[in-house]
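**Q** Take a look at the structures listed below.
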Structure P
């Protein structure tokens, strides 16, 4: 299955707090379900920004898990990519391109090394029942 690495806390926000856009500097024509790989690295500064990412839109404050409890370095869920846009009204959009997301599904954590761009994870590696 195809996967995409996303830094925390943004991977968590996709799965748990309605983040409906993944910002990228590059477009994609891919449509369909992808695995969300939570990147291994996250800084305290990224975590702090992720504490209240919707401040600019007046959205609700979002309660993240403690820094040490954010899962990193593996598969944490899946989501459908349904479009790629250059303009969006979503409060999560701030990039050059936005992958429009829907139907997030958290999964049990599976350790896995991430890669840049989309990458393949063999079905045999997934322990999804």
Structure Q
């Protein structure tokens, strides 16, 4: 069986990575477990948590903490993106903005700090919730 930095790529790990890569949105561990269980009934919640921790250590996934008490996970992409979080319905919208790269360069130059990533999230109300509040 193949290995990834000394870790075996088991059928269950492959399934979890596939679900993360092809998911619409950001999954928490319980959602990932529910989706995985539909395809692999013998998978356990502890396997999901252990795999997520491993994927994070290997740089395969990003762990996000939005306006909720638990974390969400998404496959790490090639393009840095950020998040808008609706305080009404909880919807998460991804966005990219060129100002982020400029800001990282400026801060790095001014501080001498080697910035390797940035996480920006903005809270507010999506169009639908904003209309409902009016």
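Taken together, the values in this text are just the output of simple stated rules run on the coordinates, not laboratory data. The shown structure was predicted, so the numbers you read here are calculated from the model rather than taken from an experiment. Cβ atoms are built from the backbone, for glycine too; each structure is taken alone.
**Q** Supply the structure label, taken from P, Q, corresponding to mean projected area of the Cα convex hull in nm² with the calculated value 10.9.
**A** Clearly, the read-out refers to Q.
**Q** Work out the source of -12500 here, i.e. which of P, Q gives that when helix-only ellipticity at 222 nm (-39500 (n - 2.57) for each DSSP H run of 4 or more, over all residues; to 500) is computed.
**A** Q
**Q** Between P, Q, which one scores greatest on relative contact order in percent (Cα under 8 Å, 6 or more apart)?
**A** With respect to relative contact order in percent (Cα under 8 Å, 6 or more apart), the highest-scoring structure among P, Q is P.
**Q** Assuming 1.9 is distance in nm of label points 7 Å out along Cα→Cβ at positions 36 and 100 as calculated from a single structure, say which of P, Q it is.
**A** P
**Q** If you rank structures P, Q by distance in nm of label points 7 Å out along Cα→Cβ at positions 12 and 92, which sits at the top with the largest value?
**A** The maximum falls on structure Q.
**Q** Kindly point out which one of P, Q the value 2.7 was derived from, the read-out being distance in nm of label points 7 Å out along Cα→Cβ at positions 20 and 84.
**A** Derived from the structure labelled Q.
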